[in-house]
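Next up, some structures in structure tokens.
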Structure P
């Protein structure tokens, strides 16, 4: 998987980098075979549109683009950068699972339709 990390108003540390790598591994495992050709873009930083001392001043954003046309995006804000990474990982996993279910449902319905058409003839 091609991983691109961007930071805004934030210098990424070694601890946060290893923590992010662990969370990215979860998403990569969930993608399965599609992970080989997929691209994951991660953006971390301080939220510029709000007061700098707000309780949710850190944000994390992930976007996955898979070769089959699947494109999933998740954004979250939290009090710490690690909490923002955790929340965005959970949202990303939820959306990827949903996209896979929609794809499987489409394949099953199209197969059932083909079977009905073959019986009718």
Structure Q
């Protein structure tokens, strides 16, 4: 089993949409750990603030299949990539072997979005 860490976010009816993403992940993957929901400014465009979170779960699904599943879920929740507003954004941040604490700390620094890093740290430390 692989531990997957996903970043989720929305800036259209954001809290509701994030809860919808979490519910869909729980339905598909079972036990899902969820960070706190945080508000962040839109980066690189004029748009409403986002609500973001990080989720973590185990699955035997390949990373490629998971990424495809996430993009289908975004579409089901109303994601339109031509718009500045974002109904649902789900990105694979990390695949982790949580038994190696040093590797986890190194992996966290690979997360591109700085607002996700403290959420990833908190979530992975909670799940050890």
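Each reported figure results from applying straightforward, stated rules to the coordinates on display, with no laboratory input. What you see is a predicted model; the values in this text were computed from it and never measured. Cβ atoms are built from the backbone, for glycine too; each structure is taken alone.
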Could you figure out which one of P, Q the value 22 for relative contact order in percent (Cα under 8 Å, 6 or more apart) was computed from?
P
Between P, Q, which one scores greatest on mean count of other Cβ atoms within 10 Å over residues 77-84?
P
Structure responsible for -11500, with helix-only ellipticity at 222 nm (-39500 (n - 2.57) for each DSSP H run of 4 or more, over all residues; to 500) calculated and labels P, Q on offer
Q
One of P, Q was used to calculate semi-axes √(5λ) of the Cα gyration tensor in Å, giving 37, 15, 10; which?
P
For 2.7 (distance in nm of label points 7 Å out along Cα→Cβ at positions 45 and 69, calculated) the corresponding structure among P, Q:
Q
Candidates P, Q; P(r) over Cα pairs in 5 Å bins from 0, in percent, for residues 21-92 alone computed = 3, 14, 23, 26, 18, 11, 4, 0; producing structure is Q
